[in-house]
Structure I
């Protein structure tokens, strides 16, 4: 699953206000892939999930886990290899290094499911 960031929410200082979104991305600004699994259930229901791991030092104050980020094309190819077994996948299931990532406030409009667009990446003010 190709991405350039993911979001987590923190409590607002004012408990009457909605939680505030934070955007996590690579410090380089590049794209990555989430390690993911997909299947077809009962012959017709397609589903997928993002694989998670223990959070790194950047994400841990916000959440105890984070997505597994595959940051190199060679890792993308390895993840998609149909011959991949448990021994080969285990070293891939680690958190991206905190110093390779950045965190920034995101637009609180992200809390509304109808909101979409590039301004989602920019916190107001």
Structure II
């Protein structure tokens, strides 16, 4: 099992900060991604990016988000209220994992979050 690179002290403090996930919130895709993360790192996690010190337009033009025709936007406070945590992972300071301890209940909480779908005008198939 690989050790996750967690950036200590890089928590998102503002509840209004927007988190971006490539694609729509699809139960099967979320389960597959969480299981893949668990197999590698031992924790259930869903990869996301934070809109901070960059605009949504700029972030949408970057890999991997540019590959998605639609992006899911969720505010940090909504995720916190849902009882999932955001871990600052990887070397990209915009990357986080939405993490939860139990697979199905974590996916249910994530799917229950108020969110917005945004058409990515920079989408490159």
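Rule-based calculations on the coordinates, nothing more; no lab input. Please read all numbers here as calculations on a predicted model, not as lab measurements. Cβ atoms are built from the backbone, for glycine too; each structure is taken alone.
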Highest-scoring structure on distance in nm of label points 7 Å out along Cα→Cβ at positions 3 and 91 (candidates I, II) is I
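Given a value of 35 for relative contact order in percent (Cα under 8 Å, 6 or more apart), point me to the structure among I, II it was derived from.
The read-out was computed on structure II.
Which structure, out of I, II, was mean projected area of the Cα convex hull in nm² derived from, given a value of 7.2?
On the way: I: 10.2; II: 7.2.
Source structure for this number: II.
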Value 2.5, calculated as distance in nm of label points 7 Å out along Cα→Cβ at positions 75 and 99 from one of I, II, is from structure II
Working back from 107 (volume of the Cα convex hull per residue in Å³, for residues 35-106 alone, computed), options I, II, answer is structure II
Value 21.5 of mean count of other Cβ atoms within 10 Å over residues 43-50 was derived from the coordinates of, among I, II, structure II
Note: helix-only ellipticity at 222 nm (-39500 (n - 2.57) for each DSSP H run of 4 or more, over all residues; to 500) at -8000, derived from one of structures I, II, originates from structure II
